[in-house]
1. One of 1, 2 was used to compute FRET efficiency 1/(1 + (r/R0)^6) of positions 109 and 181 (r between Cβ atoms, R0 = 30 Å, to 0.05), and the result was 1.00. Which label is that?
2. Percent of Cα pairs over 20 Å apart, for residues 53-212 alone computed as 59: which structure among 1, 2?
3. Give the label, chosen from 1, 2, of the structure having the highest value of distance in nm of label points 7 Å out along Cα→Cβ at positions 13 and 45.
4. Out of 1, 2, which one gives 22.1 for mean count of other Cβ atoms within 10 Å over residues 29-36 as computed from the coordinates?
5. Upon calculation of distance in nm of label points 7 Å out along Cα→Cβ at positions 21 and 349 from the atomic coordinates, which of the structures 1, 2 produces 1.8?
6. Starting from the value 24, 52, 22, 3: which structure in 1, 2 was P(r) over Cα pairs in 10 Å bins from 0, in percent, for residues 301-340 alone calculated from?
7. Just checking, which of 1, 2 has the largest value of mean projected area of the Cα convex hull in nm²?
8. Suppose you compute helix-only ellipticity at 222 nm (-39500 (n - 2.57) for each DSSP H run of 4 or more, over all residues; to 500) for every structure in 1, 2: which one lands on -12000?
Structure 1
Amino acid sequence: MPVPILNDITVIECATFVTGPYATALLADLGARVIKIESPPEGDPYRYFAPDPYFSFNFAHLNRNKESLVLDLKAAKGKEICIELSKAADVFVENFRPGAAERLGIGYESLRTINPRLVYCSISAFGQSGPYADKPGFDTLGQAMSGLLSLLSDPDDPKVMGMAVSDYVTGLSAAYGILGALWAREKSGEGCRVETSLLQATLSFIGETAAGYLRTGQVPHRMARVKNAHAFAFVCKDGRPLAIHCSVPEKFWLALLKATGRTDIAADERFKERGKRRQNYEALEAALAPTFRNKSRGEWLQILEANDVPAVPLYNVAEVLDDPQVKHLGLTEELEHPQAGKLQFIGGPVRFDHLKRDRSAPPPLLGEQSTAVLRELGYADDTIADLRACGITRTVP
């Protein structure tokens, strides 16, 4: 449910899939008006990522609270309309390959001449310039190239992740940059260009780990932080997993031994000191694992909680959505689309006290707001019909 913080901000989105749409979705959550420009005839390919008669759930999640305007930006008239919109816009977001926006005539330098206050955000795979600028890029490549995947997977048996981490981190970084540029504009009166990429945003995301390498020269891997954090995942008697994170304070480690009845481990020379436990992590994990096979997850969580051990169930998505804490916080929302029917989503990532929240709008059908937006620009209905007939736009009856 949007909070009307940016309700005087208009965003033009020329972006597909995840990075750009997530950035603008975050702005829409703050009340910005987001006009999503989609190419005819099919629009954003993410609409069809999963089979659905209206739009994939992937697309729906990222495009609530937006308006869909279909424009052929390769056609002179389509470009002209996009430029007209940009004259009064506050933010322009694109995730084309580097150079594509310039070739279309809607690059930063072109648009800033007609709107010096415009905040222009460019999102790419590997940066706007350099030896990799022209490479195609998607989430998995961003994870791999940035080093993130090496921290999430075993290099001897590498697996790609089931979550678009780089895409979302990059979209979040873009929104952060846009908000910073809007604030700077309040002081200077001028917009600027904001750039980020899968590579830059994801490498920044793992900056703590990179700092370790720069300091020590030791190449980090998936288990490095796990060992240092004294973090574990165990399967219980009922086959359900849980996760434990003792971190640095010794009290949590001692509480774990007390809760599990394994104080004998503290007497083992391999595990007496934190440094030794880190060096002998695999043996420590193997020593603890059978203990958790003696009771169900629910029983263990009750015991661990009673002893103030940092532990939680290792949930799948169905379990977390059914959790009483998630329900208490009201982290899901339900809305109605006139054609697609009832839709359920996870809400925004933050909560604001003392600010009213507006009801979320459903994701748009392809071209659902084309007519309304074009009318706002002064186009008569017969002209809109001509644009539709020429394939420059698409409208929803």
Structure 2
Amino acid sequence: MDRFEIEPRAGWAAKVDALGLLYHQNDDGPYWNESAYYRLTASEVDLLEDATNELHRLCLLAVQHVIEHNLFDDLKIPNQAIPWIKHSWEHQTPSIVGRFDLAFNGVDPPKMLEYNADTPTGLLEAAVVQWYWLQELFPESEQFNSLWEGLVDHWRVIRASGDLEGNLLHFASADSVEDFMTITALRDTATEAGFDTDALLMREIGWSHADRIFADVHRRHMRAVFKLYPWEWMLQDEFNVQMFQTFDKTVWMEPIWKMILSNKGILPILWQLFEGHPNLIEAYFDSPRGLKYYAEKPLLGREGANVSIVAPEGNSRNPGRYGGQRSVFQKYVELPTFHDKRTMIGSWIIGGTSHGIGIREAPQAITTNLSPFVPHLFD
């Protein structure tokens, strides 16, 4: 695994704009950074694929463990959600996509930093934008990226299963360009799989008092919804009571059982269950338990917010809106450095199977939502 600098394509901004990546720049510079790329070997790709599949397997075992041993309070999951988590898990409500964040230097086994199981972003750039970059510049090379095909195939399996009532599938997100373009990409894959689809913002979801069901802006009943919106926010929303009353009428994806996996508390639970596993990192609730260097993370947090790191090269802390929660302490694992950039792998799961990666890099120890995305290839 290595990093190579390269001249960006002429007119690259317009090209990624045309693919829907409207957020390719930020105040610190390009978010989509094609002035470099990463080259992996086929054996490194195999390692990442195997590790991702293995981590997903361990995570499903951890969900079962949490449910069987009633560990919801460890994760501070509200009581009203517990019966529906159990119901969703037992009935295997369809799960679509998730993203593991991994530390991987090309030599040692990939290590799980966390699992973005409920509202993963970065899909458009991983599935689409870096693929078109590859086809234009390195058409003879490979890329660890079957994300689009994997999504289409998985939607087809769900459609054929009959688990969803009707053929209309809604996609909903918060009011941000990144989130809306992410669900647009997901919607396109579902459309290709044969679903009728529509997209709207979460705040546009209505309630039919007559039929006791959620409805879209056209007053159509919402029987199946993929929502890029955290479950913990949904539990606090105005219509959370109606949501629980209509779980038999509306299927929500990602399913509510993923509240267990999107919670950083899954990290110490995994370590307790599988201590010493080569793809896991030592982690504990509430204190570092003798760890000299560590990352402190809130149970519920996103994009590196409210993360603190105590490391040999110095301490760092990101501000954010997720403070005041129970913390998890995870042994500090230094991200590999290439050309002064710290590199993190986002490894994607679709329908329970590894389907590709995206690479983010940052000059600082904590990767955030503004850390640039860099394309990759392998030989």
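1. Label of the originating structure: 1.
2. Of the structures listed, the value fits 1.
3. Working: 1: 1.8; 2: 3.3.
If we compare distance in nm of label points 7 Å out along Cα→Cβ at positions 13 and 45 over 1, 2, the biggest value is for 2.
4. Considering all the candidates, the number was obtained from 1.
5. Numbers: 1: 1.8; 2: 2.6.
This value belongs to structure 1.
6. Working: 1: 22, 36, 28, 8, 6, 0; 2: 24, 52, 22, 3.
Of the options listed, only 2 reproduces it.
7. Ranking 1, 2 on mean projected area of the Cα convex hull in nm², first place is 1.
8. Details: 1: -12000; 2: -8000.
Working through the options, I get structure 1.
Taken together, the values in this text are just the output of simple stated rules run on the coordinates, not laboratory data. Owing to the predicted nature of the structure, the values given are computational and were not obtained by experimental measurement. Cβ atoms are built from the backbone, for glycine too; each structure is taken alone.
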